[in-house]
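Each value in this text was obtained by applying a stated rule to the coordinates, not by laboratory testing. Predicted model, so just to flag it, every value in this text is computed and none were measured. Cβ atoms are built from the backbone, for glycine too; each structure is taken alone.
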Structure I
């Protein structure tokens with residue numbers, strides 16, 4: 001596997017080794033010891049799977065009291081995946097990084113706790129699977145506005161995305177400051 005650092009400390013791009021032959025392919029998508037040695041130190045307790053149509057934007061989401069590290073991969077189609085540092089006081093607070101994930105490459109992104117996460121579907125449809133280091137708690141979720149000018153995320157969609165009702169009214173970063181996690185060096 002090949003691991004790349006991103007512009008945000010702790011956020012990693014991981015390209016697993018793909019073994020191809022006439023039957024198809026085999027990818028080891030997670031191996032605790034190998035991933036831990038590469039910097040993925042989360043203990044995962046929940047797996048999620050979503051299917052979305054082109055133009056769907058899910059995010060930007062985080063949990064506050066029960067934060068989740070995530071290991072994200074696209075198993076069908078293509079997505080643009082984004083992580084935003086929401087740790088108040090962090091040297092990279094409010095900064096984002098993004099990467100294309102696709103079923104064809106098997107590429108993954110690891111997002112540690114303290115970051116909001118979102119993605120937009122670039123293909124006709126996409127299926128996304130991700131491991132989480134804590135369980136989902138609906139009342140603990142914070143959403144941030146996908147197009148917050150303070151964040152300046154460069155989404156590759158030219159049209160208005162398809163959003164959930166909750167994401168349509170998500171607050172701006174500046175309006176959520178009192179709820180965000182604090183950076184601990």
Structure II
């Protein structure tokens with residue numbers, strides 16, 4: 001029977017410890033990569049829904065313009081808000097223009113209530129229904145995105161994950177939040 005000496009056990013335990021530490025580091029790194037990818041994918045979903053809204057805005061404006069006397073300032077603000085939001089980049093860049101666009105779209109729908117012909121227009125009603133659906137999808141996508149951001153930010157800011165996050169340049173992501181006034185409106189107005 002062979003007896004393993006202390007001179008062999010200590011290096012073997014040290015090697016096993018290093019292997020365990022390396023495996024833990026690889027696992028943490030992979031979790032950071034996964035969370036960063038989820039944030040990117042979730043933002044892509046938000047962006048798709050925002051583009052769907054941007055595509056509806058010119059159609060809404062055109063239908064509203066067909067009804068004489070419709071308030072031009074509301075239409076101009078919606079068009080300007082769309083342009084600003086369309087050219088903004090990322091969650092932080094889109095925060096202000098998206099909040100403004102959302103408020104202006106709500107005003108457009110609210111002002112349309114004063115125009116019976118517009119309110120009864122089949123085209124306008126269909127666009128309004130589509131806009132409500134898109135707003136709902138934006139809300140769902142935004143919630144998922146913010147959840148993914150929360151997971152990444154928690155991982156980046158907690159020990160021991162933060163050690164690898166800093167070492168490999170992982171950064172916290174920004175939440176996509178709109179003004180609470182716009183969020184307080186009922187879904188039908190969105």
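Suppose you compute distance in nm of label points 7 Å out along Cα→Cβ at positions 118 and 174 for every structure in I, II: which one lands on 1.7? Write down the numbers at each step before the final one.
Numbers: I: 1.7; II: 3.3.
Source structure for this number: I.
For which of the structures I, II does the calculation of log10 I(q)/I(0) by the Debye sum over Cα atoms at q = 0.08, 0.13, 0.14 Å⁻¹ return -0.24, -0.64, -0.75?
Working: I: -0.24, -0.64, -0.75; II: -0.41, -0.75, -0.82.
Label of the originating structure: I.
I have 7.6 for distance in nm of label points 7 Å out along Cα→Cβ at positions 6 and 134, calculated from one of the structures I, II. Which structure is it? Please report the intermediate quantities before stating the final value.
Working: I: 2.0; II: 7.6.
Derived from the structure labelled II.
Of structures I, II, which gives 12.8 when mean count of other Cβ atoms within 10 Å over residues 22-29 is computed from the coordinates?
Working: I: 10.2; II: 12.8.
Computing mean count of other Cβ atoms within 10 Å over residues 22-29 on every structure in I, II gives 12.8 only for II.
One of I, II was used to compute helix-only ellipticity at 222 nm (-39500 (n - 2.57) for each DSSP H run of 4 or more, over all residues; to 500), and the result was -1000. Which label is that? Write down the numbers at each step before the final one.
Numbers: I: -1000; II: -27500.
This figure was derived from I.
I, II: which one has distance in nm of label points 7 Å out along Cα→Cβ at positions 14 and 38, as calculated, at 0.5?
On the way: I: 0.5; II: 3.9.
It traces back to I.
Here FRET efficiency 1/(1 + (r/R0)^6) of positions 78 and 142 (r between Cβ atoms, R0 = 30 Å, to 0.05) has been calculated and equals 0.65, so which of I, II was it run on? Mind dumping the intermediate values first?
Details: I: 0.65; II: 0.90.
Answer for the origin of the read-out: I.
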